[in-house]
Structure P
Amino acid sequence: MSKKNVAILSASLVAVAGIALAAVTFKRSDDKVLHVANQKGQVKSMMVASGVLEGAPYTVEWSEFPAAQPLLEAVGGGAADLGLAADAPFIFAYQSGSPVKAIAVQAPANQASDALAILVKNGSPLKSAQDLVGKSVATTRGSIGHHLLLQALERAHIPADKVRVTFLPPGDAKAAFDSGAIDAWATWTPYTNVAIKEGARAMVDAKDYGLPLYIDIANADSIDPKRAMLADFLQREARAVAWARAHPDQFAQVLSRETGLPLDIARASFDRSNRIAQPIDAKIIAHEQAITARFQKAGLIDGQRDVANAFDSSFVKAQ
C-alpha cells in the first residue's frame, strides 16, 4: 500500500473513532420518536441501505458513538431508548448499576477471526498471551477487546494484574499503537481490518475464543412507554440484517459513505454485521454469567446483580 493510501485510511479511522458523545435529551412522553444510539458502522448503515424504516409510524433519531462504552452511557443515562452493543460491554454496564435491559440477542453468522483480536506490530517479538507479562496493552474498559484480553490471560494462567492495561477510546488507542507507545492493542473491526492492512498482525484472535454476541439494549424506563416502537424497530432491524446478508456489496457502499472508511475495509467489516437472531434462553444467560465472572475475577466489577434480570424476553415473542 502506498504511503498516501495508508494516510487516507488512518485519517478515516480516526474520524470514525473520534466522534464525541452526543448530547441528546428527550421527553419520555414523546411517543412518536425513538432515540437510537448507533455505534458507527453498525445498525444505522444497514437500516439506511435496506430502506426498512420507510413507512415507520414514528421517527428514528440517531446518535453516533465510537465504541460501546459511551453508547451504553447514553442508553443507561436516558439519552437514548435503544442501542446495539456486544455482550461484554453490556454486562459490564449492567453489573456497574446501569438501568439497561437486553431485549434481543444476535449471534455472528460466521467466525471471522480478524473481527476481534489482540494486535501487535508485524515486527514485534510478542507471539502469544504468555509474552504479554509486563507489557502494555491498550483497550477500551469493559469492551469486547478487554474481554478477549482477559480470556487469553485466563487460558494462559496469567493473572490480569501481570499485564499493564491502558484504557483508551479507539482513536487514542490507534494513535498509541501507531506511535509504539504501547506493545499491543485489543480491539475489533473496523480497527482490526485497518491495522492489519497497515502492517499489524493478530497475536490472539477470535478464532480460538469465539466472537461475541450482539445485544439490542433498551433503557429500562423506555420499555413500557415505547414498547410498540421498540418491537417494531426490532422487526425492521431483522429485515435489514437479512437484506445486508443478501446484498453485501450494496451494504458496503452505504457503510463506506456513513463511516468514511475505504470501500474494501467497509466490505471486510460486513462479517461482523452479519448476524442471526437467537432466543434469550438459559444458554445466553450462562454466557453472560461467565463474562461477569471473568470481569469480577479481574477486580473490575462486584458482579452482584442477577444476570437473569438483565434480560427481557417479551420482545423476542413480539418478533
Structure Q
Amino acid sequence: MALSNHLADIPYIRLSKIERGEVVARADEMIRIARVLDIAPEDLLLDVDVRGFDLAHWAEPFCDMAARNEADEREAVLLGAALRVRRNQDRALTIAVLDRDYGLPAVILSRIENAQKPLDRWNSTTLASLCRVFDVSSVPALQERIAAQFARGDLDGFIRAVADPQVRVARTRERIAALRAELSARAGDASPPKASSPIPQTPSPRPAATDRPRELRVHGTPLAGGLIGFTETETMIEAPARAGPRAFALRVCRATLGAGLPANAVVVADPDRLPVVGSIAALRTGDAYRLVTVTFDRSGATFGYSVTPDMEINLDALDPADIAAVIAAVFP
C-alpha cells in the first residue's frame, strides 16, 4: 500500500494483481512503477528460462488452495475449456459484451478461463451469468453440457491451453519478449523525471520523545465466514499521520482478499473517510468487521468484493456509518 500511494494512476487492486501475476503490466505501468522504485523498467521483467526458476513454485503462495482436490481441479479445467470453446464458436461474445449483456466482468471471465475454481465455488451471480452464456436453465444442465462436450472431444485442444504448464510458460515468454521490445522502443520515456521522488529506502527518523506519535490498539480475532471480531489485543501500532480521531487498527486474521493482504497484516481503518474505487474498506457487521476491495459495476454502482469467501456486497445499499476506508496497512 505504501507503493500504491506513490502510484496514483494505478489502482491498488490492479497493482496487487500485477504483483501476484494475475495480470500482465503494460509497458507504461512498468515505467511508472520503475520510476518510484528507482530502477530500470527492464529489471521488473523476470527471465522464466533462467536456471533454477520454477513458475509453479513462484506462484504457489498466491494460489487459492482451499478445498483443492483432483475432482475440483478437473471440473475447473473443463469449465475453463468449455467457456473458451463457447467464445471461439461465437465471435460476438467479446469481453465487453459478456460484461454488459451477461453480467460477467472481465476479471471473473479471466479467472474462469484459467481454471481458478470449480463451479460450486462461484457465487450465484456468476453461475447465473454462465448459464445465460451457455443458454442452459440450471447449473446441473451446464454440468451435463460440459461433460457431453468433453466426451465428444470438443474440449481437447482448449484443455491443453488451460492445463499444460508448457503452454503457459510459452505464453509468458512471448509476453515478456513483447514487453522488452516495447520498453526498448520507449527508452526515452523510462528516464526518471527530475522531480521524481522514489520511496525512501531508509526509515524516516522517529519523532523526539517530547513529541511521541499517537498509537492505536490493534483489534481482531478470526470469526466464521471471513469476519473479524472487534476484540482488543495487546499489540499497539503507530497511527498514520492522516488518521482521524476515530481511526482504529484491525488485524486481518485471514487472507480474505488474497495473498496480497496476508493474515498477519494489520490495517488502519478510518470511519470518517469513505473508500474510493480501487481501495479497501472495512464493513461493520454487528460487532464484527469484514474487509472488501472496492470497485464498481457497469452501471456505476459501488461494490465490495471478497475472495475467501467469494462474495460481493452492494456498498450503496449500506449505511455509510458502517463503512470505513482502509488508509494504511502494516506488514510484520
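None of the figures in this text is laboratory data; all of them are computed from the coordinates on show. In this text, all values refer to a predicted model and were calculated from it rather than measured experimentally. Cβ atoms are built from the backbone, for glycine too; each structure is taken alone.
Taking distance in nm of label points 7 Å out along Cα→Cβ at positions 47 and 255 as the criterion, which structure among P, Q has the greatest value? Kindly include the intermediate steps, with their values, before the conclusion.
Details: P: 1.8; Q: 2.9.
Result for distance in nm of label points 7 Å out along Cα→Cβ at positions 47 and 255 over P, Q: largest is Q.
The greatest value of distance in nm of label points 7 Å out along Cα→Cβ at positions 183 and 239 among structures P, Q is that of P. Given a computed value of 28 for relative contact order in percent (Cα under 8 Å, 6 or more apart), which structure among P, Q does it belong to? Value 28 for relative contact order in percent (Cα under 8 Å, 6 or more apart) corresponds to P out of P, Q. When mean count of other Cβ atoms within 10 Å over residues 95-102 is computed across structures P, Q, the figure 14.8 traces back to Q. To test your reading of the models, identify which of P, Q gives 77, 53, 38 for Cα extents along the principal axes in Å when calculated. For Cα extents along the principal axes in Å, the value 77, 53, 38 is produced by structure Q.
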